[in-house]
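Asks: Input: structures, listed below.
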Structure I
Amino acid sequence: MVAAIATSAHVFGQGQIIDFLKAGKADANAISQSYLQPYGEMLGVNLNSGWYNTAKVHKVGGFDITILASYTTAPNSKKSFKPGNYETVQTDADRVPTMAGSSKQSAGFYLQDDPTKTNLLNVEGAGADVFASPMIQAAIGLPFHTEIMGRFMPKTSYGDFGDAGLWGLGLKHSIKDYIPFIKRIPFLEASVLAAYTDFDAKLSVSEAGIGAGNLETSAGAFTSRLLLGANIPVVSFYTGLGYGTTTSNFDLIGNFAGYEDTDKPVALEYQTSGFDFNAGMRLRFGIFAIHGDYTVGEYSVITAGVGINFR
């Protein structure tokens, strides 16, 4: 999953976040909060995606194992931000690029008490407006029309970029028998789902003359959904309406000029919540299946996967 983070790693490797420390701790946090917002929000949306490819629940002992990837894109509204009232620096720019902004965009900041407006730091876009997360997921049928699901990626190192890992657990329960209309139609399915995903990553960052360390990320995402679907030979269709919440934390930790080893000169938190809707299709050939779906929301998501499915 950190392979997706690496799409913007060049800007971190060049010390963009560390460079903000030139503005002092308070302003560095304020600028970083706005700059990293698309990353924090795309991460949360991504973690809540891809939990299902059918509204049907496995029979007891039935199972599936799926390899999937979710591809999240940032809206144009998240590619720049309006500068605030900072303590020590200011900019003449009306809008400042976030990490999702174009790499051709930048905004210069200077000290408020500097009459020459000598440039202190540049905030540059990274062109990182997408976030992709591959993972392996499995589910097994339990009694009482219920199945348990799990997703897992062991902590994996990606060379100089850093490392990342995740795990998640979910439950899906059929409610078909509680809805008379759906109960009478064999190919219609209805179920409810609740799932949680936990993610952590460490991304190396450095800047000559300022220091080196890691941008450490931790995130938790919870989603609950109502699923409806139609299963016919070979092909099935499914939709999901749900509400999700996420919390993402980003801490800059390392050896930086003017800070102790134990300091976190940048410590950020993002919380998101809201409804979303998705629709998808699955093709099944014996025990093999492929699927794809699209999620509508502030951050749109495309998910696709392939796997084996039994009962």
Structure II
Amino acid sequence: MTQKRAGAAVYLALVSLALIWGYSWVTIKIATADASPFYVAGLRMVVATIILFALLALTRRSLKPTPFGPTLVLGLLQTTGWTALQTLAVAHGGAGKAAILGYTMPFWTALLAWPFLGERITALRWGALALAAVGLAFIVGPLDPHGFAGDGFALVAGVIWGAAAVWAKRLRAQYDVELLSLTAWQMLWGTIPLAVMMLLIPGYVHVTASFLAAMAFVSVAGGAGGWLLWMFILSRLPAGVAGIASLATPVVGVLAAAIQLREIPSPSEVTGMALIVVALVVNALPTAPPLPAPVTD
């Protein structure tokens, strides 16, 4: 019964994260209409970091820093790199398209988890990966030359996030760190460069009702809540499986962008999203346990 509840908690976290992070692409687009990308990236993570440390204090958890070097690397990848590139991608392109390109992350996660974590990719996972790749090919190709900058930012963001997912798994395998504490400290170290860029790079901000609402959502739900959910998922699932399962998030992003921002997907993009959903179903199928080794005299 305990295992069933634990499994249900993981799947509930995956669904919640897909909805939160999927809609976050729309809110980032709304926010960047009133502020420069580095201002949006820096402010949202400053707020998220404050919330997480407040939660640490309120729950009476230790405020002792996690191992500095490994946590710094995680923060630079997961918070600095991903957040900056994600925001730049949305600012220079469509929210839905950026969501799809950013979520090439699962491919890099699965591939990097093999040599660095020893998580071999089963035949069923390879099938899901291939099917998702075909789906993404329908959505991505051909790349729009007018949105080359945004597409490039989103693709690089996906690579960096994949590396961050693998690094987080290695870190937690080597160090006994509490999940909330690790999430908060990596966010702090990763937010410092974002805050510096926000202050030093010339930008602008127009405080409007839509800007405040968008920043509240992307900071509280997408920032603090989202990364906490992601770290929880990584602690319960293999990195490759978690990465592929998270492909539901860009589908939510595309649909939300179509509804609210009128970014209507083309027929090829609709085909690609359908293939990704099928890939998710294939990925969710249980894999057969390995056969026992033959007994020899």
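Computed from the coordinates by the stated procedures, all read-outs in this text should not be read as laboratory data. Quantities reported herein were computed from a predicted structural model and do not represent experimental measurements. Cβ atoms are built from the backbone, for glycine too; each structure is taken alone.
Asks: Using relative contact order in percent (Cα under 8 Å, 6 or more apart), single out the structure from I, II with the greatest value.
Replies: Evaluating relative contact order in percent (Cα under 8 Å, 6 or more apart) on every structure, the highest lands on II.
Asks: Between I, II, which one scores greatest on distance in nm of label points 7 Å out along Cα→Cβ at positions 188 and 276?
Replies: Comparing I, II, the top value of distance in nm of label points 7 Å out along Cα→Cβ at positions 188 and 276 belongs to II.
Asks: Looking just at Cα Rg over 2.2 N^0.38 Å, which of the labels I, II belongs to the structure with the highest value?
Replies: I
Asks: Match the computed value 1.84 of Cα Rg over 2.2 N^0.38 Å, for residues 84-203 alone to one of the structures I, II, and report its label.
Replies: Source structure: I.
Asks: May I pose another question? Which of I, II yields -24000 for helix-only ellipticity at 222 nm (-39500 (n - 2.57) for each DSSP H run of 4 or more, over all residues; to 500), as computed?
Replies: It traces back to II.
Asks: Given 5, 16, 17, 14, 13, 9, 8, 6, 6, 4, 2, 0 as the derived value for P(r) over Cα pairs in 5 Å bins from 0, in percent, for residues 140-195 alone, which of the supplied structures I, II does it correspond to?
Replies: I
Asks: Let me ask something else. So if we calculate mean count of other Cβ atoms within 10 Å over residues 108-115 for every structure here (I, II), which label has the highest result?
Replies: Once mean count of other Cβ atoms within 10 Å over residues 108-115 is tallied for I, II, the winner is II.
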